[in-house]
Structure I
Amino acid sequence: MTPLDEIMATSRPIVEIGCRIWEGRVSPDGVPVFGYLFDTPVTRYLTANRYRHKELVPVFSNRCGNKLCITVSHLTLTGWSSRERLAG
C-alpha cells in the first residue's frame with residue numbers, strides 16, 4: 001500500500017461540505033498524522049511538492065475550520081516552522 005493509498009483508506013469524503021475527513025491517528029496538538037516509524041503530517045505529505053524547503057516545514061490552517069480536513073484546496077499556508085523545533 002502506498003502512502004497515498006493509506007491516506008485515502010483512512011479518510012472519508014463528506015460531499016455536502018467538500019471536505020475529506022481524517023479518521024486515523026492525530027498528534028498531541030490535533031494534526032492528522034500517518035506512518036509507522038515516524039509521524040508524518042498528512043497535510044505536509046499531500047503538499048510536499050508544492051511547499052518544499054530544506055530547513056523549514058510548512059504550517060497550515062484549514063479555511064473550512066475543521067482541523068481533521070485534509071482537502072488540499074482547503075489548506076492555507078500560515079507560516080513556516082524550523083525542523084529542529086518540530087523534532088524537540
Structure II
Amino acid sequence: MDDESLLQFPCDFPLKIMGGGSPDFRQLVVDLVSRHAPDLDPTRVSVRDSRAGRYQSVTVVINARDRAQLDALYGELSSHPRITMVL
C-alpha cells in the first residue's frame with residue numbers, strides 16, 4: 001500500500017515532540033518546525049509538562065504540503081539532541 005494514499009495533501013497534521021523540560025524547549029520546537037512549515041500558526045502550539053516537570057511535550061499542528069516536507073521535518077526533529085521522541 002502506498003503511504004501517500006493515506007493522506008490527502010495539503011492537510012492539517014499534528015506532531016507531538018517530547019524532550020527535557022526547560023523554559024526554552026517550546027521555542028526550540030517552534031524554531032525547528034518553522035524551518036519546514038513557515039506558516040506555522042502560534043495558536044496551534046500547545047505545551048504539556050510531565051507531572052514531575054522533568055519532561056515536556058509540545059504539540060504542533062502544521063499545514064502539511066507533501067510527504068517530502070513531513071519526512072524532512074521528522075528527520076530534523078528526530079536527530080536533534082534535545083528531542084527525545086517525535087510522534
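Values computed for the structure shown
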read-out: If helix-only ellipticity at 222 nm (-39500 (n - 2.57) for each DSSP H run of 4 or more, over all residues; to 500) is computed and equals -9000, the structure in I, II; value: II
read-out: Given 24 for relative contact order in percent (Cα under 8 Å, 6 or more apart), calculated: source structure among I, II; value: I
read-out: semi-axes √(5λ) of the Cα gyration tensor in Å from the coordinates reads 24, 13, 12; which among I, II; value: II
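Rule-based calculations on the coordinates, nothing more; no lab input. Note that the coordinates shown come from a computational prediction; the quantities given were computed from them, not determined experimentally.
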